[in-house]
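> Below are structures written as structure tokens.
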Structure I
């Protein structure tokens, strides 16, 4: 019995789908980012930090844990947190259990900004992504993303 071997390289159709995926994901991300900035004065990074902190116990996370949750390098996060701190969205406290660590804390201003952005951002997701697809296609996209995460060992943050 001769087994079929897949080529080491994607064929033309596979490459076309890959490019469509990359270009479409980037275009959707760019549109959502522009709307978030325009409507709420937040960047996608700001929103991701505020979301993670709003879901955390006591609205605080160690910097290292926040970086891991977001999938960011710690240096990138540190620079971003500095900008957010200057705007009053977060503050950084010394970690009570580890003098070398810091905890990032959601401020009242940050919580207000997140609440103000939540509904406009969800509405934008609906308009930009969800409304463009039938329920069956939403399910198919979900299945495809789950297959990719499983194959690559990517776990939801």
Structure II
């Protein structure tokens, strides 16, 4: 048994040792907004925030995050910056297929919280999640829009 704090709620779950946080969130807690992509921490579809840091949940053991604050896409709009990011994503019509977008939104929220006015270089260096549809220009435009407080 492990207790994880997801979206400001403690959950005691029966997770095998080393179970990826992604599966604890999706399969045990039923929060399916965080997506499985590659399973090796490369694509970013599974990105959540752990104590505010973007983290690939597919390679993060659930038992390693006990006592830390985990935020998923289901609660990102409760954060003022996360809300602005989601509004900018909608205004900019970023998604095509949308599969990677929850991870993209999580990464963008963390970026703007860390660097409130990111430069294009900051965006390129930080937004490392993969998008198979190639919406990188729209993603960067939405990050700039959210950072400027408009959406």
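> If Cα extents along the principal axes in Å computes to 43, 28, 23, which of I, II did it come from?
Source structure: II.
> On to the next question. If percent of Cα pairs over 15 Å apart, for residues 65-120 alone is calculated from each of I, II, which structure is the one that comes out at 50?
Traced to structure II.
> Can you tell which of I, II yields 19.9 when mean count of other Cβ atoms within 10 Å over residues 57-64 is derived from it?
Derived from II, not from the others.
> To continue, here is another question. I, II: which one has helix-only ellipticity at 222 nm (-39500 (n - 2.57) for each DSSP H run of 4 or more, over all residues; to 500), as calculated, at -21500?
I
> Now for a different question. With FRET efficiency 1/(1 + (r/R0)^6) of positions 17 and 73 (r between Cβ atoms, R0 = 30 Å, to 0.05) derived from the coordinates and found to be 0.50, which of I, II does the value describe?
It was calculated from structure I.
> Continuing with the same structure: In terms of FRET efficiency 1/(1 + (r/R0)^6) of positions 9 and 137 (r between Cβ atoms, R0 = 30 Å, to 0.05), which of structures I, II is highest?
Sorting by FRET efficiency 1/(1 + (r/R0)^6) of positions 9 and 137 (r between Cβ atoms, R0 = 30 Å, to 0.05) in descending order puts I first.
No lab work stands behind these numbers, since they all come straight from the coordinates. None of these values were measured; they are calculated from a predicted model. Cβ atoms are built from the backbone, for glycine too; each structure is taken alone.
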